[in-house]
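Scrolling down, you'll hit the structures one after another.
Just so you know, all these numbers are worked out from the coordinates, no wet-lab data involved. Just so it is clear, the structure is predicted and the values come from calculations on it, not from any experiment. Cβ atoms are built from the backbone, for glycine too; each structure is taken alone.
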Structure P
Amino acid sequence: MRCVIARFPFDLSKSGVLASMKGVKPDPITGESVIIGRRHYPVKQVGEVITRQDRRDFTSGEVIRAMARLGFTCSALPEAAPARVLSPFQTASALLGSPAPQ
């Protein structure tokens with residue numbers, strides 16, 4: 001498949017991406033990610049490996065579009081669970097040291 005990343009054309013294939021990423025240890029994920037094989041990789045790391053360009057030269061959107069067209073699963077960073085908020089009664093009970101009903 002032909003795609004453009006950072007204004008340069010690339011001919012990518014699913015097997016070529018799998019071969020390029022083989023043996024590459026995933027960096028910690030802080031944003032969008034791509035599942036390649038059984039591993040989750042940051043999008044920018046995948047783009048850097050397959051294009052041999054600096055991560056600052058392309059956007060994560062360019063790589064996500066290319067990986068999705070090749071059939072890889074792409075995902076955004078999962079949102080954090082909301083913090084549990086205590087009711088006024090639970091807060092007062094906690095301050096007074098008595099157990100609050102759940």
Structure Q
Amino acid sequence: MNLTDILKETDKPVLLQFYADWCGPCKMLTRIIDESMEEITQYVKLQRIDVDQHQEISAQFHIRAIPTMVLVDLAGEVKWKHTGIMEVRDIVTEISK
């Protein structure tokens with residue numbers, strides 16, 4: 001998995017959600033996003049990335065803690081980054097700018 005391939009599949013910015021299966025807060029964030037998937041995907045393509053399985057892309061974005069969300073535009077430029085849990089309204093505010 002690499003960013004170029006992810007960006008080829010969409011015409012929207014991409015929200016990268018870095019997580020691990022063993023991470024409790026990651027599961028909470030996934031639940032928050034899943035409950036509002038329709039609202040979120042009207043602005044972005046969501047791509048979940050398991051940091052244990054995809055260490056290269058995790059290193060590319062300097063992921064040091066999880067859960068972390070990174071918003072990238074179609075050129076691959078980072079527009080926003082957040083580590084930790086957020087309410088969906090705050091996520092939507094950031095991704096809809």
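As an exercise: Cα Rg over 2.2 N^0.38 Å, calculated from one structure in P, Q, equals 1.69. Which structure is it?
P
Suppose relative contact order in percent (Cα under 8 Å, 6 or more apart) works out to 23; of P, Q, which structure was it derived from?
Computing relative contact order in percent (Cα under 8 Å, 6 or more apart) on every structure in P, Q gives 23 only for P.
Which structure, out of P, Q, was Rg/Rh (Cα atoms, Kirkwood Rh), for residues 13-68 alone calculated from, if the result is 0.90?
That value comes from structure P.
Computing FRET efficiency 1/(1 + (r/R0)^6) of positions 53 and 85 (r between Cβ atoms, R0 = 41 Å, to 0.05) gives 0.35 for which of P, Q?
P
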